[in-house]
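Undergrad: Pasting the structures here.
Each reported figure results from applying straightforward, stated rules to the coordinates on display, with no laboratory input. A quick note: this is a predicted structure, and the numbers were derived from the prediction, not measured. Cβ atoms are built from the backbone, for glycine too; each structure is taken alone.
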Structure I
Amino acid sequence: MSYQATGDTTRTLADAAKVGTDILRDPFLSEVLCQARRLSALEQLKNPGPPCPKTPKQPLSAGGAGLRYAVVPLRIAVKVREQPLLAPLAVGALISTIFAFGYLTGTGGR
């Protein structure tokens, strides 16, 4: 192993340690883990347990790895998995709203 390869490995390990620390400090970690656990239980057709407590909105300076961006898609995935009819209803409502908006705009709102 060359000196450069050793340096690259050390740099990679240091980067991984920093990312790991950021993830552990993220205020949304507990909710992400809870939602992932619930989704896993639903996939295995088991009782998912009680709903996860929502993490209050944190200022961007709260630190962390940005797990706040993963929470909303996880919440939606769990909700759709719990209630399968929710997805087609939401899509239908969206299409109907777009259609109604277009119709009202085209007719001048008469």
Structure II
Amino acid sequence: MSRYYSMVLNVSGHNQEKSEEIMEAANKHWEFDDWSNYNNELSASGESSLTGGESEEEFAERITEAIWKANGKFCTVQVDATYLEDLPCETYSFDEEDYQRFVDMGE
């Protein structure tokens, strides 16, 4: 069963030279529109469906790990997930301990 969401993505503290790679990595996981790079923060939003029983948090973790891999080091990734069929929204943000756990798992 699919569930329709709006996802807003904000990435900061990243390697500016890796911005294109980060955007490409994120777009492999969600249909983001209108990327902006303002004040050294990448932002985008898009609407689509989570499928296969994936939760918001699982999606947020999956896209965060893809962005960390594209960036090659920790950066702050915030995902605002809004379930459009039943508002309000949940916000997920991962810290350096989560990044270290990701690195220790061997990517």
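Undergrad: Name the one structure among I, II that mean projected area of the Cα convex hull in nm² of 6.6 was derived from.
TA: Traced to structure II.
Undergrad: From which structure (I, II) was helix-only ellipticity at 222 nm (-39500 (n - 2.57) for each DSSP H run of 4 or more, over all residues; to 500) calculated, if the value obtained is -23000?
TA: I
Undergrad: To test your reading of the models, identify which of I, II gives 14.4 for mean count of other Cβ atoms within 10 Å over residues 14-21 when calculated.
TA: II
Undergrad: Match the computed value 2.4 of distance in nm of label points 7 Å out along Cα→Cβ at positions 22 and 78 to one of the structures I, II, and report its label.
TA: I
Undergrad: If relative contact order in percent (Cα under 8 Å, 6 or more apart) comes out at 36 when worked out from the coordinates, which of I, II was used?
TA: Of the structures listed, the value fits II.
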